[in-house]
Structure 1
Amino acid sequence: MNVFSPSATLPAPVWVRDWMDLIVPLGEAALILVAAWVLRALLRRILNRLCGRYELPPELAIGARRVLGTLIYMAAALLILERLGVSGAVLWTALTGFTAVAAVAFFAAWSVLSNIFCTFLILTARPFRLHDHIELIENGEKPGLKGRVIDINLIYTTLHEKRDDGSDTTLQIPNSQFFQRTIRRWRGDPAPDA
């Protein structure tokens with residue numbers, strides 16, 4: 001019997017055979033990560049040379065590096081998951097399902113999120129304050145909504161309006177409206193002709 005023939009292999013110890021199902025995929029995952037890191041470093045160096053040679057703005061280089069790094073590591077993650085036994089079809093179905101649900105939730109909550117963000121801007125930029133008299137001007141031809149600011153919450157700003165007939169009303173205006181129209185503001189009481 002020839003010792004160097006392909007059919008003559010030494011039996012592996014029992015503990016090695018038990019761990020091979022774990023060691024091989026983890027080794028492949030480590031190799032994929034190393035290859036992704038090397039590819040990212042190589043592309044980063046090429047990108048830096050191109051940006052330096054053609055005098056491109058640094059913002060472009062930073063953005064391109066981030067996009068390339070994200071794409072490379074996402075591809076590496078998909079390859080690792082495939083090596084660990086996750087089906088690509090299952091992963092794609094989960095990803096598209098999650099994206100669809102996230103898109104519907106985002107569009108459903110868009111106006112609420114917009115008003116919350118505008119509240120933050122109102123409180124930091126201070127285009128008006130509590131107890132100021134303000135008017136939202138539609139255009140130069142007709143008067144807008146006006147009154148004294150009595151409350152600013154996450155969604156609405158509440159105005160107290162005194163009408164010409166002597167009655168009082170309150171107006172709740174979505175906070176996003178204050179960034180779509182011109183605002184006229186008085187610190188004290190408004191002028192009599194306003």
Structure 2
Amino acid sequence: MTSQEVFQKFVPEASVEYCVKLYQRLGFEFKIKKARQTKLGDYRFNPKSNRHTITINNDLNPFAFLVTYLHEVGHLIAFKTYGKKIQPHGKEWKKCFKEVSEPMLNETIFHKSVLTALKKYFKNPKASSCSDPILYQILKQFDEPSGKVLLKEISIGQSFLFNQRSFVKLEKKRTRSVCQEVYSKKRYLISDLAEVEMNSE
């Protein structure tokens with residue numbers, strides 16, 4: 001599958017050419033990964049091979065995929081421009097992320113609701129779109145139905161499945177909830193934006 005075909009499959013049609021040009025110009029290895037609970041994508045540099053690699057989850061909707069792609073390309077550009085000693089999500093990355101995303105911030109690319117949320121998000125980008133609850137929830141509206149719900153929608157005392165393990169929600173914190181794993185009785189703080197399955201037992 002060519003890079004053109006890959007992007008045609010995963011990003012909004014009007015953004016394909018731009019995504020391909022970034023890939024060709026910056027010369028990185030690009031991998032599509034199975035869904036990961038802990039991250040939507042990542043950027044890595046291997047000093048031994050002098051190779052830059054970007055990976056993105058295969059279950060993201062086109063808007064979320066594009067935002068994640070631009071996020072990771074921002075890391076690569078920041079690394080090439082400023083070196084390896086910068087903070088991962090510091091001012092250098094924020095500058096590069098904003099600049100590489102700017103040509104995409106219009107209604108031919110993004111749905112109006114996503115575009116409005118993105119413009120607010122770019123005033124001070126966080127480590128990931130998941131870290132911004134408003135942007136995250138708007139992006140999630142464009143996902144295919146999965147049968148899952150957000151942890152914040154689960155009531156206290158209710159059981160649910162997360163990472164193929166059974167938990168009970170015990171207490172609500174500010175952005176996370178205290179949950180107890182049924183088998184081990186251990187307690188964990190889990191993000192309220194985590195996608196979980198209602199326990200049918």
Structure 3
Amino acid sequence: MYAQRVFYAKCLIWVFAFIPILRLVWLGVNDGLTANPVEFIERSTGTWALVFLLLSLSMTPIRLLTKQVWQIQLRRLLGLWMFAYACFHITTYVWLDYGFVWADIAKDIIKHPYVIVGFTAYMLTIPLALTSNSAMIKRLKSKWKTLHQAAYLISILVILHFWWLVKKDVTEPFYYAAVLCILLGIRVYYKAIASKNKL
């Protein structure tokens with residue numbers, strides 16, 4: 001029964017993950033990427049990277065709240081889609097925005113703190129993506145879990161990147177920050193209960 005749930009849930013994730021890509025293609029073909037298409041694509045891919053990151057981080061809180069464990073098997077796929085959209089985001093930045101002119105990219109990274117924070121977050125996602133397969137899980141053992149806890153740090157950096165980027169209207173990054181606080185709060189609450197029960 002659980003295997004069937006996981007299969008259908010993964011199918012839904014694949015469909016859900018392709019919708020933003022198809023939307024960008026559709027808007028591009030129909031000249032609907034606004035007056036600044038590069039910025040539109042950057043914002044869209046960056047936002048979806050954050051969405052998939054938060055979805056992956058929600059699997060453990062859902063387990064704690066529902067006592068169901070099958071959805072944990074979705075975490076890896078959600079994390080990989082987060083990395084895919086992060087790659088789309090960074091590719092748009094270095095290719096469409098700066099045309100692979102590395103000197104200008106370096107100047108932009110140094111000049112804008114939000115770029116430094118975003119770049120740091122992206123670099124931290126690379127080890128997680130490289131160790132997301134079963135072979136690495138077996139090889140790293142307990143170290144794997146410790147390594148992948150960096151996802152919480154990444155989420156904080158991404159939201160900070162988003163917050164500093166928008167500058168004035170911080171409504172959208174605030175919502176994402178609130179979701180992250182709830183997810184962290186659930187974990188802290190249940191850890192506190194577990195610690196209390198051990199006493």
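What follows is calculated from the coordinates using simple rules that are stated; it is not laboratory data. In this text the structure is predicted, and so the values were computed from the model without any measurement. Cβ atoms are built from the backbone, for glycine too; each structure is taken alone.
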Identify the structure, out of 1, 2, 3, from whose coordinates helix-only ellipticity at 222 nm (-39500 (n - 2.57) for each DSSP H run of 4 or more, over all residues; to 500) was calculated to give -27000.
3
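Quick check on the output: 57, 37, 36 is Cα extents along the principal axes in Å, derived from one of 1, 2, 3. Which one produced it? Intermediate values should be presented prior to the final figure.
Details: 1: 114, 45, 26; 2: 52, 39, 36; 3: 57, 37, 36.
Comparing all candidates, it corresponds to 3.
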The value 6.0 for distance in nm of label points 7 Å out along Cα→Cβ at positions 45 and 173 was derived from one model only; which of 1, 2, 3 is it?
1
